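Next up: the structures, one after another.
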Structure P
Amino acid sequence: MDPSILNSDDWLQRIQALWIMWTCLFFAGTAAISLIFAHAVIPSAVDSGTISSRFNKFRLPLYVVGIISFLADIVLLLYAIGLSVGFISEMYPRFWQ
């Protein structure tokens, strides 16, 4: 492979893939935090009497937010990988053989 200077389209594609991966990190954190609170923290705190049982009504919305964030994370990650395959195969051509 002969190294060459990146043009503006190459930079734009790399920057777009990087921003999508940062967005994936945000969605993964959101999914993890909401699912942990909905599945572990709230039931445990209600059973131990630390918080009242009226906090159980927050579990369903937290599950919904967690599942939607998880699915959005998977979709965006697959899209970012699809964007990245082109320039990764150009940089490392023997990797795909």
Structure Q
Amino acid sequence: MIDAKETLELAEMLRIRLSEDDAKRLSVDMSAVLDYVRLLDEVDVSGIDPMGVGVGGYAGLRDDVPAPCLSFDELEIMSDGAFDSQTGAFATKPIFS
């Protein structure tokens, strides 16, 4: 369990200003998160392969090979009218009217 004092010390290191009440509430939330992480440590993962790329890993990039481009007509059809074949630009529909 993380107490309010530890929460205030952490906030000071992170240069975050917290009131005593906020520190008490936040300490409860942070303790709940840590309890959940401890619960995950109990999960049996012995039969599961490790991730191909984890933290600090490297995912190989595919070769950058040019592919055929779509025609203006195909782009216009696929974009549901958002592509203007006259200007060669996409025009989004307004979100608010």
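Laboratory data are not the source of any read-out in this text; all were calculated from the coordinates shown. Given the structure is predicted, the values throughout are model-derived calculations rather than measurements.
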Query raised in the report: Quick one: helix-only ellipticity at 222 nm (-39500 (n - 2.57) for each DSSP H run of 4 or more, over all residues; to 500) came out at -12500 when computed from one of P, Q, so which one is it?
Result: Q
Query - Computed 16 for relative contact order in percent (Cα under 8 Å, 6 or more apart) - originating structure among P, Q - result: Q
Report summary line: Calculated from one of P, Q, Rg and Dmax of the Cα atoms in Å reads 26.1, 65, and the structure in question is Q
